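FYI, it's all coordinate maths here, none of it is from the lab. Fair warning: this is a prediction, and the values are worked out from it, not measured in the lab. Cβ atoms are built from the backbone, for glycine too; each structure is taken alone.
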Structure P
Amino acid sequence: MSDKNKNISFVPVPFIFCPLPVRDPKDNEWSRETGNSSMILTSSKGIPFGKWGRISLTLLITEALRTGNKELAIGRVGEVLKSVGQSVTGGKSGSITRITNQMNRIGHTYMSFDNNLSDGNIQGIKSINVGIADELELYWSNSQGEGHELQNFLFENRILLSDRFYELIEKHSTPIDLDCYTSMNPLEQDVYSWLVRRMYTLRKPALVKWDHLYTQFGENITPTAKPRFRERFKKALYDVTQRSYHEAKISVENEGIRLYPSPLSIKNEGRLIT
């Protein structure tokens, strides 16, 4: 499929190195450390998580980059859901509640991202400490069905991204196909965006060892859980390359996953992919 037929969106690079949690941490602070990178997220409304945490973040980032504006009028919640091909349902477990909850969490999130550097005898650290949003307005209804939400709520949802976060996503975002992304489970979403990002910078074959993959894509993996994680990861990798990134050249080995320079899934959309 050519790029013009893809629904191109963007994922911030720090959230590729250190993906959001798959399940609700049920805490206001969460951290992940993988390889040379580490991330700490804090939020008074809970940490964004799961499939909808990822989709909500991507939708906000994409709208900011598309419009070149930090202040985003993100429409009514039902309209946002329809824009990504999702059904609109109310109630405590409905899609309106799920996406509103995740956007509320994102709007209250503060991120601390560290990248450890090494060059011979020189060691260093590069840190980014930033709040995602300066202002947030969200309106929704928990009533069943889409009609109530669309007809009775005349207020527009809006979010004002912070200057520092906007600068970050302008310089460090990776393009993805949103239609593919929204059809995936959280692990597949993480594997897909990671593969796309790695292929932008890969110049020679690279082996990514299982120990690294455990920390980047797993959560509290015990030694006895590692074989099960490997099988889940291999399945996610297979599904992603079969359905969404056919051009990716990879091999599964005993030590880990070997990546080979491959045609790009999406051409560089003018963003600095780093």
Structure Q
Amino acid sequence: MRRIAFPVLVILALGLLAAPAGAQEKYPSRPIDFVVTWGAGGGADAMARQLGSLSQPLLGVPLPASNVPGASGNTGLAQILSGKADGYTLATYIQDTLMTLPMGLARYKVDDLEWITRTQVADSFLFVRADGPFKTIQKLFKHTEANPGKLRVGATGFGTVDNVTVRFLGNRGYKMITVPYPKPGERYAAALGGHTEVLYEQAGDVLQYLKAGQLRPLIIFAERRHPAFPDVPASKELGLDITLPQFRGVVARKGTPPDRVKVLADAFQKAMQTPAWKKFAEE
């Protein structure tokens, strides 16, 4: 009996060990959590939801998005950094969050993240209320020179691209103060409601307010003017040598299996080739 039972047990044990390995080959087999590291209503939020929706039929599982704002995007990142590196938790990652690393405001290293894909790159603007007193960037700058530190700029947070740009302008004699709003909806409401006089943002994120005639762009921080806003001067032509484009992308925790990273990257790339994504990106 023992001579027969022992080989049988070995075979059974090997079978049990092999089962999980076989199961792991099927990826994904359940929903993939998509952490939006900023509040609802902004560019990162819209990107994640659009990308998740277009990728679902390609991956065969849903990618439910959840907003976890705070600390310039680092609060949400903490969720993936404290979780498993299994490809079932992803997060948005943007330039503002990257800027917190050299500023010493993040508790992780860039090597702790696995880069999945970059989705967008966009230049930023300064916006004001369309019915406000500032019709040109020259008038706004003149006001700041006469009233340093009086104008408030709604921004994503401290140590971000927004904040760095505001500080750069201050060093050039156009001193304004940064007011952080990690939730985009609050940032836009503050500008429209007069709680801040200036808004730092990308045009696509506030398109509805531009179409409604509620916001006016005064300057684009870029090498040249934007074709959609030919009357808005570029920072370069005004002698302001600062261009910090905002990028958006998707990351996972370092250590995520390479084959799973490839599955995600391939699906996202295919999603970004669809007419629906191209229409979204153009807006």
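Here distance in nm of label points 7 Å out along Cα→Cβ at positions 64 and 104 has been calculated and equals 2.1, so which of P, Q was it run on? Don't skip to the end; give the middle numbers.
Numbers: P: 2.1; Q: 4.1.
Among P, Q, the structure yielding 2.1 for distance in nm of label points 7 Å out along Cα→Cβ at positions 64 and 104 is P.
Which of the displayed structures (P, Q) returns the greatest value of Rg/Rh (Cα atoms, Kirkwood Rh) on calculation? Write out the running numbers ahead of the final one.
On the way: P: 0.96; Q: 1.13.
Ranking P, Q on Rg/Rh (Cα atoms, Kirkwood Rh), first place is Q.
If mean count of other Cβ atoms within 10 Å over residues 56-63 computes to 16.0, which of P, Q did it come from?
Values: P: 22.8; Q: 16.0.
Structure Q accounts for this read-out.
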